[in-house]
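I've put the structures underneath this note.
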Structure I
Amino acid sequence: MHDAPLPDDIVLDPRQLTRLLEDRGWTRAGLPARAGLEPGVLENAEASGVASRRVAEALAGAFGVPVALLSGKTPEARDYLARRSTRIAAMVAVIFVLSTWLGYEVGRDLALKHNRADCVAAGRTDCAGGPLSTR
């Protein structure tokens, strides 16, 4: 999973763990089982901010990422964060465009109905869209 030898202890970035969990839709409570670790091991590593090589390799294996990515201070971690940020920005842009379009369509439809109702109420027979039913 890694090319260079790792020191005995690996500094963990809790934000990086959170991002990896969120991206996969996993919970912190379920991570130790996925990584083959005792539940308290992850809590201790997160509390101290340091994991043993064995724990770091188990976590990286569970996530399917290089061990160095867990520290958040490597080029791989920065690339991962940049890709994640790009995906989030793209999703926000799509949601904005769709909500703007939907608001336009709904507003336009309501305005047309209102204008037609005013036209019919005025007794005109040349109203766009034909006469409105009066239920």
Structure II
Amino acid sequence: MKPLLTLCVLLSATAPCLADCYDNAITQTELNRCACSQADDAQQQLHQVLASLHRLYADDEAFLQALTQAQSQWAASLEADLALKYPLAEKQAVYGSAYPLCLNSYRTELINARIAFLQQWLEGVEEGDVCSGSLMPAPAD
């Protein structure tokens, strides 16, 4: 397990996830803990979207293979983007005590962008959209 992920798991395990976490946080450690929880929540939401896609497109093997490949490549891109933003080896020493907060806030931002991107396959498109590709038509109201 990666050191920062281990840190997030440990920090998340020691404090309950509160909706108003940032409002109650006073110390840097508490802010870091909030950011870890926020990133964990975003990751859970991403897993829920992926599970919904697998259910909705269960009969479309080509789509599911493409989704699996795209998600794998996106996960690698996520890690590369995080390394690009914080490239130096001694991260805590160089970026300071706010590094876990900053890293996990950025991670959350990238995960939320991925969720928004994948959401279009759950929402569908208007019937007759000739460029819809694998997107299903939106449900009729």
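Each of structures I, II was scored by Rg/Rh (Cα atoms, Kirkwood Rh); the highest score is held by I. Out of I, II, choose the structure whose coordinates give relative contact order in percent (Cα under 8 Å, 6 or more apart) equal to 23 when calculated. Computed on structure I.
Each of the structures I, II was assessed by FRET efficiency 1/(1 + (r/R0)^6) of positions 68 and 108 (r between Cβ atoms, R0 = 35 Å, to 0.05); the largest value belongs to II. When distance in nm of label points 7 Å out along Cα→Cβ at positions 20 and 124 is calculated, the result is 4.1; to which of the structures I, II does this value belong? This figure was derived from II. Suppose you compute distance in nm of label points 7 Å out along Cα→Cβ at positions 60 and 84 for every structure in I, II: which one lands on 2.8? The structure behind it is II.
Given a computed value of -21000 for helix-only ellipticity at 222 nm (-39500 (n - 2.57) for each DSSP H run of 4 or more, over all residues; to 500), which structure among I, II does it belong to? Traced to structure I.
Bear in mind these aren't lab numbers, they're just calculated from the coordinates by the rules spelled out. All values derive from a computational prediction rather than experimental measurement. Cβ atoms are built from the backbone, for glycine too; each structure is taken alone.
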